[in-house]
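So, here come the structures, one by one.
Nothing in this text is a laboratory measurement; each read-out follows from the coordinates by a stated rule. If you're wondering where the values come from, they're calculated on a predicted model, not measured in any experiment. Cβ atoms are built from the backbone, for glycine too; each structure is taken alone.
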Structure P
Amino acid sequence: MKERKVIICHYLILSIWALIALFPVWTMLVNSFKKQLDIFKNPFVFPISPNFDAYLYVFRESNFLLYCWNTLLITVVSIVCVLFIGSLAAYALVNWKGLGSKFIYLLFLAGIMIPIRLGTINIFQIIRSMNLMGSVYGLIPVYIAWGLPMAVFILTTFIQDLPGELMESASLDGASKLRIYSAITIPLIRPALGTVAIFNLINIWNDIWFPLIFNLKEDQRTLLLGVTYFFGTYQTDWSKVLVVLTLATLPVLLLYMIMSKQFIKGLTAGSVKG
């Protein structure tokens, strides 16, 4: 009976927390179907007759689809590079037994603890020296550097827990290190790769700091930076702003719902040993 009460209490707390977390999403969604005046009259109730004018304007009159393409391009290229470089680095660190590997691993851990925005001035100077200012391609190396420390940390922990007998058997059969990496290691660490991909997707998709700092051109803007297009000097069209934010949120939510089990499996893989 006591255990049942504890379980009910846990579910109650989680339900309350879920409602608190979903409340801003609900508010954003329902107000995206309202006119400007209706948003301020009753912002928390779904409209009886939804208004789609803001949605039509965003798709027809703005550069929303272009901003989506720019964001998708940056996100996909950055994540692929992070997964490839991060998995290679993690594989090398696990198999390289020496003081050098521990030192390099500590450097990656330091990259997790130190916020990348502290180096904004230096990053700005590097990107400018590469003649990538104002271009979406200037964001890709920044996001790769941002995502690698966490990727190496998660993947190293995951690879360390793989059965050593598999690697030894493959090595005795004449498989090279590269062959073991591609044929054995990569298939076994797919949950961890999914976790790393979701982490980086959230960071890149929701970032407005570096696109704003790099002064992206109109046709090079990312999705969240494009939201500023609807902010006026004296007046803001909140219905259109909420439409863009709603559409920008959907891909991340859908991907997380699809890959949530893999995401949790990747996070908890190295937490229990025995």
Structure Q
Amino acid sequence: MKIYQVDAFAAALFQGNPAAVVPLTEWLPDGTMQNIAMENNLAETAFIVPRAGLGDSAAGVGGYDYAIRWFTPTVEVELCGHATLASGQVVFRHLDFKGDVVVFRSRHSGDLKVTKAAGALELDFPANMPELTGTGTGVAASVRPADHTAIFEGLGIAPRELYRGRHDFMVVLDSQEQVEELSPNFTILAGAQARGVVVTAPGRDADFVSRCFFPQSGIDEDPVTGSAHTMMIPFWAGRLGRNKLSAIQLSRRRGWLDCTLAGDRVFIGGQAHTYLVGDIFVI
């Protein structure tokens, strides 16, 4: 079967976040897909199946083109932005898809659109407004003391504010320099009960910057995380008073994202570059 590796949210090859994409005609056993993701050893591997392969009829199902699932090397996850962008790149460039919008149906996050847009691709995801759960001086009763300890001691810094989104904790710091200088203890940070911990601050060269840590999911630091921006975009849109924003994720590989808040949806744009096309043999 074919496998593609794509650098997503990348200005050029060898930047952004690499994801593997495996087009299927029908789902493989879960254990096989998990093993493929483990063998790939990338942050995420996306598996996509065309609607026809799922036995859906047009009536009563709603419009979508592919079903999608995402696996890290250790677990299946409910949402992955960069691997969805990478899947859009594969569908548009390599699978002879007709049209400028492809709709992926996910099990836990609904229908997700990828649109061709002026030399880039754009995700259409549900917004995820985080809830304030603490400040540098204390946290809400809804936060487990063990989570508070894991985040503060794992990061080695007291945040200005602590938020909780649908999947992750979000730590707000004062400056880009603080975000850049973080050197987390991932063993401690993994004790926070969430998918991961997102750290963000106002940026110098963009409206906001971030780093995203997911030791709970087997990824100490994710290079670029589209799904985390579903939480940061509504937060920074409210904080900065505008709905169009630029963002940089400050991993070693760097990632650049064009962000828009539109009601209860966020649009996340970026470039994608195919690095590898190959064959894998698992049967």
Across P, Q, mean count of other Cβ atoms within 10 Å over residues 172-179 reaches its greatest value in structure Q
Structures P, Q, by relative contact order in percent (Cα under 8 Å, 6 or more apart): label with the highest value:
P
Quick check on the output: 2.7 is distance in nm of label points 7 Å out along Cα→Cβ at positions 52 and 236, derived from one of P, Q. Which one produced it?
P
At a computed -6500 (helix-only ellipticity at 222 nm (-39500 (n - 2.57) for each DSSP H run of 4 or more, over all residues; to 500)), which of P, Q
Q
Computing Cα extents along the principal axes in Å gives 71, 67, 32 for which of P, Q?
P
Given 3.0 for distance in nm of label points 7 Å out along Cα→Cβ at positions 180 and 204, calculated: source structure among P, Q
P
Starting from the value 2.7: which structure in P, Q was distance in nm of label points 7 Å out along Cα→Cβ at positions 76 and 108 calculated from?
P
From which structure (P, Q) was FRET efficiency 1/(1 + (r/R0)^6) of positions 44 and 156 (r between Cβ atoms, R0 = 35 Å, to 0.05) calculated, if the value obtained is 0.80?
Q
Cα extents along the principal axes in Å, for residues 164-211 alone gets 50, 18, 13 when computed on, of labels P, Q, structure P
